[in-house]
Structure P
Amino acid sequence: MDDGKVLVADCHPLVLEGLRAAVRYALPGATVVGAQTLSEAEAKTAQLGRIRMALLDPDLPDARGLLGLLRLQYKLPRVPIVMMLSAEESRITGTARSLGAAGLFLKSAPVDRIADDLRQIAAGRRVFPSGAVPSSVPPIRDRIAQLSDAQRRVLFALAEGHANKQIAYGLAVTEATVKAHLTAIFRQLGVNNRSQAMLALRPVLGDPVN
């Protein structure tokens, strides 16, 4: 029986194989598709058809903090996205919950525990460690949602620390186009420059906010 597809994004091959096994144990009819970078995961969302669930490591090499969660949410707006951590971090746990993650588990947890969490999430429930308190997420998330797809791609590249020339090359557009998008982005975020934009993004990037 085809029980949909589960996308698992983790940069460590051995961990990825272990997670594949855990998903198959939890959801026997599911097809498990792996990705080792966020870009690969995003590309596969367009190829896989119906995706039942996505599991995401926030420490992928081309993602910073919880930016990967936001990027996948825009690709998969109705798909539950589960965060997988190597170690529990209360700041990330609370922010991930506030940003709309469907759940969070430690990769070191017993397979039976992970499988049980995945079954609950597949049934429509949200699953987080006991005591996990949602963080207060500033309006930045809603403001990002108001950007166009092209503007979000530029913003996400900016958040990764890329210069305008790098962004233009990576997105196959001109630097003038990047600058025009940045002007619109700054206006939407209520900031005046790149430095202020990065400060506004700190909660999403997982940086501490003083």
Structure Q
Amino acid sequence: MPKAKRNRIVTLSKLSGRGISRDVKGKVIERVRQLLDDFPRIYVFRVENMRTTAMTALRAELRADTRFFLGRNKVMQVAVGKDPASEHLSGSSELGPFLKTGNGVFGTTKEHKDVLEYFSGFEAPEFARSGFVANTEIILSPGHLANFEPNQENELRSLGLPVSLMRGKVMLNEEFVVCKIGDTLTPEKAKIAKLLGIPMAHFRIELIAMWEKETGSVLEIEA
């Protein structure tokens, strides 16, 4: 069984993170420690192609037995403890090195094998954003662009598409290469792909490490 740790005073003013109030830092520490107290297993995870709507849907789907938290990593490191002397629960400080920029944590009552199985097959298609490396070739042929309404002509022109209106239809005047595989999408090209309804990205969760309360140990999870 994990040994209990007495409450310790944390000097919030020493924590990094400009623009974060002492009150917010304190709440982050409180919420992370609440996860440690409430759940038998805590996971550190990384999000690929973060989307708020997808994350909200995931929280809702797993709300019965899992709670997610995303916060400033330096503050979360303080919450779990930076060393055995300052850790909240036995072994929790070993999560600290995995709490890097962009990573989050979740607590769950699910068995480890069930967590691995769930996230190994979990992904949600999303539209790519600027900077994404295209994995799909999109080439538009001249002619009627049936996906678009006449009132979208100006928007399409602003995105670089050579279009015109003909008898109330949006016409592409010449072949247009939106992207080829390996191209880095510009904001305009990403917007065109979205308007065409072509998702190239996927929202995924990569599991990085797991802390188990019963043993007080941390397991690094291989990709």
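A value of -7500 was derived for helix-only ellipticity at 222 nm (-39500 (n - 2.57) for each DSSP H run of 4 or more, over all residues; to 500); which structure in P, Q was it taken from?
For helix-only ellipticity at 222 nm (-39500 (n - 2.57) for each DSSP H run of 4 or more, over all residues; to 500), the value -7500 is produced by structure Q.
Have a look at P, Q and say which one yields 17 for relative contact order in percent (Cα under 8 Å, 6 or more apart), as calculated.
Attributed to the structure labelled P.
Of the structures labelled P, Q, one was used to calculate Cα extents along the principal axes in Å, giving 50, 37, 27. Name it.
Clearly, the read-out refers to P.
If distance in nm of label points 7 Å out along Cα→Cβ at positions 102 and 198 is computed to be 3.5, which of P, Q is the source?
It was calculated from structure P.
Of the structures labelled P, Q, one was used to calculate P(r) over Cα pairs in 10 Å bins from 0, in percent, for residues 54-117 alone, giving 21, 57, 21, 0. Name it.
Comparing all candidates, it corresponds to P.
Tell me which of P, Q gives 4.1 when you compute distance in nm of label points 7 Å out along Cα→Cβ at positions 22 and 150.
The value was obtained from structure P.
Since every read-out is calculated from the coordinates, none of them should be taken as a lab result. Note that the coordinates shown come from a computational prediction; the quantities given were computed from them, not determined experimentally. Cβ atoms are built from the backbone, for glycine too; each structure is taken alone.
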